[in-house]
Structure I
Amino acid sequence: MIFRDLQHPMRAGAGRFAGLDSLRGAAILWMMAFHFSFDLNWFGYLHTDFYTDPIWLWQRVCIVSTFLVSAGLAQAVSDQRRRSEWAFWRRWGQIFGAGLLVVAGSWLLFPESFIYFGILQGVAGMLLVHRLVGRRLGAWVLVLAPLAIAAPHLFGAARFNPPWWNWTGLITRKPITEDYVPLLPWLGVFWIGAGLGALLRRVELRPLRALPRIPVLAWMGRWPLSFYLLHQPILIGALWLGSRLLGHAAPF
């Protein structure tokens, strides 16, 4: 698989932080369960509102936060190991390219609410900001993180509501899209992970090594982008086939 280790600074083998992989794997498993529930609702097997029900909204916040904190921690490890420019831009290009695939796929399924700045676009943007600014500040990004999280409430304005400004997050009206992870406030969550990682570098990242390793989750956490790209086509395809066999109406 070509998308291995996209959010983790080390290749498979000795020296990996298996606990960090397990944390990311837990987020992947939670995301898959969330999306499967969404798909069941879309196919008419469930009847709930994923866009307004606090239960689903807060689950999404927790899932995205876990991904971004783990991505920030991984970047702190990468900064310590001084990965090459080529390694960074290769990883960034894969994430950005995968984001384009998500744009195209979501447009086919949800033309009125397709994803144009979701989690992959958000991560790509955060990696650039961290590369240019965050890694030079080290643990000081923990001071900026609360400001980034509060920025939409402090500086949000209607002039950012048009789609070409939605990437900022400084909006007063949420855009119609199936996934939306703008730079603000989510850069602040990413910086929480990166800042904590910068602090842990002072003790040679020992707390990261102490995180528990859960084999199945660690394996999943080593392939984050592959799971992200493949799980929904597989789940939707299985539900479509099952609906056809059962004579249940499918949404397409």
Structure II
Amino acid sequence: MRTFSRPLLGLALALSATPAMAQDAETPAITVSGSVAVVSDYRFRGLTQTDKDFAVQAGVTLSHESGLYAGVWGSSVDEYIAAGSDQEIDLILGYKKTFGGTTLDVGGLYYYYPGSSKITPGTNSDFLELYTSLSHTLGPVSAKLAAYYSPKQAGLSLGAGKLDNFYMNLGLSGSIPDTGVSLSAGVGRTFTASYLSSGSKYTDWSVGASYTTGKVTFGLNYVDTSYGAGALLSPSGKDIAKGGIFGSVGVSF
């Protein structure tokens, strides 16, 4: 019941070239990128993390020209997600390399929920997840196949020992030239039962559209899962796996 996808922020350094100086523009070895967003519902693999309420999210990433990158991303969450903690902070370390139109991305995320063990003594909600993905771009369209594996650990337990989690996702996205409009669709499958999947194997899917003007992006998405109606209820009685539409607005910098 927690998150992926990660925002970037950009800072460019370049040297102006003049005929007299014959200087070439230089690309910095390290770039910094990030974003801030507000979403009407924070969904992670189809499941709401905010009891169908708003969330504030932000992230920053440092990328080296070698392909190495490190980042941090955070979001507000509802207290039922991690033993009373109302924050999720993801620490990210990875490597990305592009070959022609294909990009390989591998790395790991550590999901940290501040104060959860203090709020509920003896509870460890934090966990590590490893990921790898291949994406290919052809014109304005991109396809991405990603796999995420969490080794056995206490943070995924259902109360009877450590558990692991395995998830895969296939996504398609594309932009309409000269309009600022992008479209996306994806389907994912959780192949193991753990706390991360709310104790069952299930499928999630989504479709969405966004509009970008300058550094601001507006989004609208529909997300659903294979869970039956009323199968997963939050402490407030809301169906956290039920399909729904949510909006977002974000700023990159």
Practice problem: Name the one structure among I, II that distance in nm of label points 7 Å out along Cα→Cβ at positions 49 and 233 of 3.4 was derived from. | Solution: I
Practice problem: Output the label of whichever structure in I, II has the greatest value of distance in nm of label points 7 Å out along Cα→Cβ at positions 201 and 241. | Solution: I
Quiz prompt | mean count of other Cβ atoms within 10 Å over residues 81-88 derived as 21.1 - corresponding label from I, II | solution = II
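Here mean count of other Cβ atoms within 10 Å over residues 193-200 has been calculated and equals 22.9, so which of I, II was it run on? Write down the numbers at each step before the final one.
Values: I: 22.9; II: 19.4.
Corresponding structure: I.
When distance in nm of label points 7 Å out along Cα→Cβ at positions 113 and 177 is computed for each of I, II, which one produces 1.4? Walk me through the intermediate numbers first.
On the way: I: 1.4; II: 4.8.
Of the structures listed, the value fits I.
Work out the source of 0 here, i.e. which of I, II gives that when helix-only ellipticity at 222 nm (-39500 (n - 2.57) for each DSSP H run of 4 or more, over all residues; to 500) is computed. All intermediate terms of the calculation are to be shown ahead of the outcome.
Working: I: -21000; II: 0.
Structure II accounts for this read-out.
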Quiz item: Taking relative contact order in percent (Cα under 8 Å, 6 or more apart) for each of I, II, which is largest?
Solution: I
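Taking distance in nm of label points 7 Å out along Cα→Cβ at positions 73 and 97 as the criterion, which structure among I, II has the greatest value? Intermediate values should be presented prior to the final figure.
Details: I: 2.9; II: 2.3.
If we compare distance in nm of label points 7 Å out along Cα→Cβ at positions 73 and 97 over I, II, the biggest value is for I.
Every number in this text was worked out from the coordinates using simple rules, so none of it is lab data. Since the structure is predicted, the reported quantities are computational estimates derived from the model, not experimental observations. Cβ atoms are built from the backbone, for glycine too; each structure is taken alone.
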